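Asks: Take a look at the structures below.
None of the figures in this text is laboratory data; all of them are computed from the coordinates on show. Values in this document were obtained by computation on a predicted structure and should not be read as measured data. Cβ atoms are built from the backbone, for glycine too; each structure is taken alone.
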Structure I
Amino acid sequence: MLEQRTIISSGNEAAAHAIIDIGYDGEGYYPITPSSEVGEYVNRAHAQGEIDLSFVVGTSELAAISTVAGMAIAGGRAVDVTSSQGLLLKAEELPALAGLGLPVVLNLATRDINAPLNIKNGHSDLAATLGWGWLTFLAPTVQAVYDLNIIALKIAEAVNLPALIAYDGFHTSHANRRIKVFEDRQVVRNFVGPEPPPRLSILDVRHPHTFGPYMNDDLINTKVLLDQKMDQALRLLPKIFDDYARMSGRRYGFLDVYGDADAEAALLVLNSAAEAAKVAVDRLRREGKRVKVVSPTVLRPWPSDTLLQALFTADRIMVAERVSQYGAGNYLANEIGAVLQRSGNNNLILSRTYGIGGLNFYPEDADYLFRLALNFPNVPDHEKRWKGYYQAWAGEKDYQPQPVATALTKEETTRNDGKEKIDLKELAEMPHRIAKHASCPGCSTFANLDMFLRGIDGHVVLFFNTGCGMVVTTGYPSTSFRVPYFHNLFHNASSTATGVMEMYRRFRRQGKLNDEITFIVVTGDGGDDIGMDQVIGAALRNDPIIVLEYDNKGYMNTGGQLCYTGLLGQRFTNANVGPHQRGKPQHHKDIVEILRGTHAPYLFQAGVANYRDLIAKARKAQKMVREGNFVFGRFFSPCPLNWGADPKVGFRIVDKAVKSCLFPLYEVEHGKTKLNYNPERAGLKIPVKELFTSMGSAFAHLAGEQFADVAAEIQKEVDRRWKRLVEMDANPAL
């Protein structure tokens, strides 16, 4: 056994520790709860020079895993992390990685797939992967997360298949435990191999190969090859487990079996719930009951022989899963049944779905399931089903939900009515479309939105991308919205609004609908990184919707990770500041200028510090969509929590952003640029360093001497963009 040390670690930290110890060549990254922290820990080590890897933040989950594919096809060792919908967005690429034989590693902090939106543990994301050709390992403990990351890469490179390590979101990802890690990272690197085994590389220009070709009849043969690789992994894993046990003192196998070998009843359950079930096993055995818990460590390749040996003697088998295969027998229950049927065994198999949405699983829950199996069929009638749900509760049949808000009428919400002059008294009487919410102190998102909506007359339908604006307004069973509202995941709001708008126009033509409605999409928190293609599509189609972005310079709803509207040098949790990294390495993305290339009819930037300008643009935006045009608007939106800024100075930050020309107020109407405010002409222009001093700890370093060169580069770029806008304002043909 080699020298190790004890540390306090969460599951996410354990995954990151293994990634650092292995010494990967690259990581593709995109934040999603509850897996985001893994990349943050890796990037922090990268910034401090502890590791040497290429750390690439993608613009979406699909972009991140595609980057990983590129790293692997070039011969590099590459890793990624994800959860839930993030895994589904990667789904296009994941079977391709298996088919290409690329031995990448993916950590999956399990989280139930929505809707409704939920960030807690469930295994529906894990279940979705089972037929994709990935080696699949289950880590029930924080220690296992560290160990199985190392084992997984070893076997992945031995058989040229990608490997997934699944551990329970929050139950394991955020659980802090004492674990042992190797004192010398070289020990880990020697175990997996200092270099990956030789394989074809796209960089071998002397021997060019085609990867991922078009294939018809031969495709079935590649699928046979995937099965052969799985069989090979089944043969190789025992030795890898043995070698790791000699090195670490910790033994893993295909299964973890705890309890009586001749158990009358067995509970098969995955990951952290299996650890709780062991306590129930001890209690029941003290009562003289013969029971055991069986928990697979390897889910693919499917260890059928080992499972048969572990389960054959049990008369009754309870298979408990954090997922349901709706309209059919459950995933593992079906596979266990197939194993036993082929052996000629007549064990009674019971299936229960539990724990979806992050419900905890305690020893008492395992005790209940054991007793259900032991006493079946002498149980209450409602439990005499072979498949069912545990931990669900019945609703109240007579419950009639009461509306939490009264619908707004067209008359109540019409204050502008085509008037040229802005009447502030009239606008002050405009009812709020968004009522109470739970945003952080000083958040500018709803100040911007509320001000904009005061300039919009009549009926409104709102669409939100996932982000702070969505999370703080729709906590079930309440809502902040007094108007129709739809949330359809992180980046789909603009396309969803297009679909609704198309039906609106159709039903109006057919005479089925008479109400005039303005459709408004709200995005932010990086939603126009992952959703940029959909916004561009709506602009190119000239869909008559308004898309509004609250630009808070990061993925704030997931904890302050990098998005591309962030500033050069800005500190993020996955773009740290240290001797080997100086925050975000690129200048801020200019979405309005990107959309200028679509020839969208109306684009603008606005902020609450100039509220008359903001309201005037709202009125013009509604006029434009009523004429059948697409509109995009962007607000500068301070995030005191993740910026580390004083919540009371948000208004002043916006004012300084405008006066520094980092966030100029302008509009582009049918290709013609108009500056709405020129601080330079008014003698009020300030340097960007003055802005940085008030924006909080994420930016404060940019005002210091150590980062004077970065601040100078930002100033140069701000001045360049500003000069260009001034020229376009003076020359309408530009």
Structure II
Amino acid sequence: MKKFTKLMAMLLVLTMMLSLVACAGNEKPVETTAPATEPAPTEEVTEPGDVYTGPDWAAIEAMDYDEASDALYEWNLGEFNTYYQDAKSEVIDLDLRLAKMAIAEAKLMESGVFMPVFGNGGAYAMNRAVPRSATTTSWGLDEYRFYTTLVTNELIKSTDRDALTALWGESEDADAWFAAAKAYLADKGYTLTDTWNFFTSYEIATWDCIASSYTSDAYFIAPTYSPLLEYDAKDVQQPALAESVDVSDDGTVYTFHLRQGVKWVDQQGREIGEVTADDWVASMAHLIDNNDALGYLMTSSDGCGIKNYDAYLNGEVTDFADVGVKAIDDYTLEYTLEAPFPAFLSMMGYGCFAPLNRAFYKAQGGTFSVDGDEYTSGNYGTSPANIAYCGAYLVKNFTEKNVTSYVANPAYWNAEAVNTPNMNMYYNDGSDTLRAYNEAKAGTVAGCSFNSSALVLAKEEKPEGSDETYFDLYSYTTKNDATCYCGWVNVNRASFANFNDNTVGVSTKSEEEKVRTRDALSNQNFRLALAMAFDRGAFNATIVGEDLKFAALKNSYTPGTFQKTAGEVTVDINGTATTFPAGTYFGVIEQAQLDADGVPLKVWDPEADAGAGSGDGFDGWFNADAAAAYLEKAVAELAQIGVEVSAEKPIHLDVPYGSFSESVTNRVNAYKQSIENVTGGKIIIDLVAFADSTSYTYAYYRNSNGAEANYDTAPGVSGWGPDYGDAQTFLDTIQPYGYMCKSIGLY
């Protein structure tokens, strides 16, 4: 989940207003002007005398699924992976590691297997939730714990929201910020409420956060447990269930000293045990039984590298006691890594480091394979009554696709910090485009984003007794966070109907069209033409309106401001040693590699964000001239393998959409219009309708492997948010067997 991967469903964007403020230094080590419009040759471009062959499909079809995925991965992403594995191996010089990862991501963007589209934010909104009263840290689950959020009975005026945000910046720490915010609100006549009501489009499949990799599950579960360490409202990591942590000199052993007297309770608040170090040993055992969910974060290849985790899974180590998690005593927990992992502590808020009460789990019929038992989770996680709680909230009521209600947990160790003891999440699938707006006006929910329909009314309607409109009084623009929703290209499509119900989402393609599409999407130039023909601003405008159509746009997978160098760093770019000064952002180095390769993508604008620099808030991909140039090359290459691409014989691409939602329908039609117009009808988008949100998400989101992905392209429907504070958290997902590879039809 945030991405757990932070694999996210698109519909959340219609209702949520998560934010992260970007900042940047002023030094600019290299020129970052927009690239030339004419693309330089990429590795598949046919030069005079070259012969384009495409993948060896006959050989690939004779392979098993993983072997075929390996072959297609190498064809489509081999260059990226070579650069990336080199970057990952750098764990001592962290600035060089950052620079190499930025270069690797440039190669990833050049592959065209997917493109960034938008993040959470960039919409007009109005709200009663006080800005910055919860963490805006973009990794882990701490932003979903919710309990620190202040909510007023009155809609917060735009001017007051700005003043509160300024107070946040001026406050020394979280305690000072909350004191200043409460004083300001009281002085301005606002009153605080103890109940927070808001909409979500998420649906939950399990209450077992260790066994799920979906944001949609963790969103509901995170309020029910406390982590070892937690980010506060000033985005500073603080003690939570661990009062302190010691790190060995070699950076491989982390010793957590636990808070004593913390209680586990059931849904009714009845005490069932004490939180002890064994809860994390039990959690690791449960994680091993659910390795396909979050286990990747424990591996050396994809995550922090818990000692002997990989070896235990592959049978090289047979005693679970040799895996790098130990209860030294009831209140001392030790994690041991195979090698230093700089971002380890930033992972603590994530679901794979959630504690698990062993006795309660077993009482629910759960077993552990590490004990020699056949694994079953029994009834654990099947409902809010079948989990143990040590977090800020207990689930009072859960009605699927209706409401999930929470009340403060009186046994929570930090109970005095709970600002909203009552919380209700109301389900909204987006089918009624004005529901959120109308209920926010009425106070049924705390706030809403303004979609295009609501924006019209907000600029016309006035609150009773006011001469100003809702928009003039209360509107603000939500900030983009680190989540990146992407446009995915399925390079190995195997499903032409939903895997869980083959009567849903059925493609109308002929067998010939399936083969032609497969060949086209295996061509790098074709994919880049498709990406650059996509007018993402028009796509986004269908939701947020013309004024803010660029505000949420993402231009890179890892946010350009996600990391910056601590010192000067020199890295090789196409054979030239290039030096970047201290304080250089990730996006600056990524742009330098793209420019050196002559690829006309703009992932960093030094003038964005009021001159601070950013990779968000502009469209650095849409380029009709470049799309035409890449398509011309693709047409020539595909002709060499007998695939004609023309307006008379176009390539057909299936795109899923939720016909139940006017917003989603408008969005995919904007995509269709953009692609077909720019490519002169050489690419035709065939829209495949899904009548409800559940079947829709099974086409692109709730699939366990690439073979289940039921689309050719899927623009802006699912994405990733960071699990920890290093670019590896993004790029690992696109390495072989990486979590998001299933979105491109592999593994």
Structure III
Amino acid sequence: MIVSAPWYGWSSIWLLPFAAAAAMAIAWLLGVRRERFYGLMSVLSILASAVVSTFALYYVLALHETIDAVSRWNWVSIDVVGSAPLTIGVGSYLDGLGAIMAVIVSWLSFLIAVYSLEYMKGDWGVQRYFFFITFFVGSMLLLVTAENLVLMFIGWEGTGLASYALIGHWYTDEEDKWVGVPGRKALGLPMYFEPSNSGVRALMFTRLGDVGFLVGISALFLVAHTFSIPGLAASAGTWMGYLANKDVLAAVLFIFTLGALAKSAQFPFHEWLVTAMTGPTPVSALIHAATMVKAGVYFVLRFAPIFFVGAIAAGLAAEAQSQVYFGIVAALAALTAFMMATMAVVNNEFKLILAYSTASQLGYMILAAAAGGLLVTQGQAALAAMDQGVFAGLAQLMSHAVFKASLFLIAGWALHAAESRFIDDMGDYAKYMKATAVAMWLSGLSLAAIPPLSGFFSKELVLESVAQTGYAALYLVAVVTAFFTAAYVTRLTIRVFHVPAYHGHAHEGEHGPHEAPPLMLIPYAVLALGALLLGVFWPIVGSYLARGVRETISVLTTPVFMPSIDLTTIAITSLLAVDMLLVVAAYLRRIDFMSAVRSSRLLSGIHSFLFDRWYLNSIIYYAFVYSFIGLSWVLHAVDHGIDVFYHGVLPSFAGWSSALLRRTFRGRTDYTIAMYMSFIGALTVVVLVVWGVL
């Protein structure tokens, strides 16, 4: 049942953070500079949004009501040929998926904002930081609760703007705020990046995808005559059938999805997320682990069910072209998941390892949702399996948001304790930070998919969704990625918390490592405990999550929320545990991996290939940046040549010709001059005709 409500009521979910951000901007203009004011405004507004989101989730899941709180006044009015004017309202539309996403975004943002009160204390840009954090949360909540594509795109671009400002927060570019090893190059190009550079990279990479998103929005409006997401779902069979008959359905859907692939850092857009680690650590936790990068996953989860049902309703041509589209998305997601996991295994920066992990896990989520689309040619019979993929992607999204936010917040304190971003400068932290070490293990084991933590259940659901497609290559990549994931998170945890630092300072004394202050410790401890409790109570949590998917647009079946515990599951989980134990044993025995790498040309080459991100950053720069710079030089030279020709050569030639003619015809009769001119004109015509023929 759809429940109507005043648009400004439920829309306080996203209005409250925007109002707080506006109040901060006004306060700044009025000369208010007190750090506490900006921090409390941010925390309290996000908390209020979280409370309203929780009530909305209750309405949707417990009362089975979809909240339609969208105004119908003409915020935008578009004349559509052959029909009534199209009006676009402002407000919120909360079905199962929207309500769940709003709760995840708001509560995680609240905990991260609380952490920021202590982490950012005394920072020279703290007021600007809290303004953009709050503006970002408002934009993200608008994005996930939008009823139409126009509002969704506004929230989408708002998150991009805030991300640019927060990644480049320390725009003075001190070296300790960089990402990458100073001085290191790959294929002759630097592999270290400053905050200001990283902010621009994030803006450029995501904007490229957003152009596709905007083109896709326009294309769908032209064929469906609506921006409404429920409207697109209701008429999906019609407009998908029309596009399929034109043989452009797969192309239009893929262009429409480019924004999601860029936002969620999927190949070839992944490079922005890696260098985004120049921002403050809470920014990494909020934008690049828990929320913004999930916008692309949310996009796929939102529209995949619409594409499933629409393709089946439209007929065989639409099914075949939709399968091509889902195949491309699934392949890119699988490649990203594997590729980024291999990079994480060899890296030695705490936050950068987590960044690689984030992009890899995002690939897992998108792979699960897209895998269902590979079955679309089987029609209604496979619809339950398609919906199962959407559920698996959502389960992985929720699980990952909790444990990865915890890991990033732990990283913030570890970097502060070591005064370095490199894990070789950290060590034995479990002796001094017992609560932090426990939180690290809980979050890390969830990432490694060890039962009974939440990551185990969501990972198994993803693998089952991929397995049911019958594409062995995709399943194999997903399984191998799980082993890399277990290896790098174990290496990270053991290296930082249980073996001595390689290059660090002595840990003794007043300024040595110690437990984080309560405002920082409590948020990541709560999140780590949440990763455990979500797993322990998965039969309950999974049931509500499955109901949320059932209450989502176009999903017609209730997914199975408990993965099958069969011999394959037991074998994979046992081997993951062995994988982790081998890494633990290797580090506790102080095996010098780098000596072995340096002594072998093959191992050294593989290490450099992985450490330098498969050389993709350099390839992108050579292929797109420097090639266009060279092209611009050529075009500039051509433009300069044309300018010289028109403003230099031609006037000079005209002046010389005029003088020559005056000397030639001086004293001649009019008849003679006419003969000369006729000859020249005829010769010109002949030249032009011959030139045209050739």
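Asks: With FRET efficiency 1/(1 + (r/R0)^6) of positions 199 and 399 (r between Cβ atoms, R0 = 35 Å, to 0.05) derived from the coordinates and found to be 1.00, which of I, II, III does the value describe?
Replies: II
Asks: Further question: Among the shown structures I, II, III, from which was the value -8500 of helix-only ellipticity at 222 nm (-39500 (n - 2.57) for each DSSP H run of 4 or more, over all residues; to 500) calculated?
Replies: II
Asks: Comparing Cα Rg over 2.2 N^0.38 Å across I, II, III, which structure shows the greatest value?
Replies: When Cα Rg over 2.2 N^0.38 Å is computed for each of I, II, III, structure III gives the biggest number.
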